[in-house]
Structure P
Amino acid sequence: MPMKKMAITRGTINAFADLGFSDAVERQTKTRLAFAINELLKKRRLKQREAAELLGIRSPRYRSS
């Protein structure tokens with residue numbers, strides 16, 4: 001079965017803006033911050049409870065990926 005050709009539209013550097021969110025810059029900033037925090041926590045090899053304590057949140061809210 002032949003593959004159907006699709007049009008590809010190149011996005012910008014902000015996927016939230018591409019999706020039409022009015023607060024796209026804020027969403028992208030929060031995403032980058034969350035990613036940076038997660039990377040630091042992974043480097044420290046903290047247990048979920050330790051990471052949550054360090055962040056000042058309840059344990060179930062933080063989950064390392």
Structure Q
Amino acid sequence: MPYVNVQITRGVTREQKAQIVSDITETLVRVLGKKPEHTHIVIQEIAEEDWGFAGLLTDEWKGRSGG
């Protein structure tokens with residue numbers, strides 16, 4: 001039973017999440033031969049202030065880079 005945990009920063013739409021779940025499931029079926037009904041995908045949205053990289057919190061990095 002595949003279990004996939006996807007962690008992303010907040011701000012994606014329900015439709016985008018549905019596409020992520022569909023694409024990951026399809027890949028596991030195609031590549032590993034797994035059954036879709038046995039495949040679990042969990043999407044965790046994390047606030048940008050709770051995600052850091054390059055020595056900065058994401059919201060701070062975006063503020064500096066104009067992103």
Structure R
Amino acid sequence: MDKFTKGILTVIAVGIIGLNVQMMNGGGFFGKAHAYGGDIPKVQICNIIDNCADVSSDGKLEVSVK
């Protein structure tokens with residue numbers, strides 16, 4: 001192999017090793033995610049004339065078409 005190919009492969013190998021070491025230390029490109037501890041947002045599904053969907057007692061979404 002020529003020097004250019006060896007150089008490119010060395011850069012790739014060093015990068016992969018660096019990423020692995022960083023990820024083992026709890027780092028990485030992104031930090032740890034934390035859940036939002038506030039209220040749960042509620043959404044209501046309605047059409048243009050305010051006919052809204054409802055949730056039945058067994059947890060199913062009910063939509064009436066008129």
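Since every read-out is calculated from the coordinates, none of them should be taken as a lab result. None of the values given here were measured: they were computed from a predicted structure. Cβ atoms are built from the backbone, for glycine too; each structure is taken alone.
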Could you figure out which one of P, Q, R the value 1.67 for Cα Rg over 2.2 N^0.38 Å was computed from?
-> P
One of P, Q, R was used to compute distance in nm of label points 7 Å out along Cα→Cβ at positions 19 and 51, and the answer was 5.2. Which one was it?
-> R
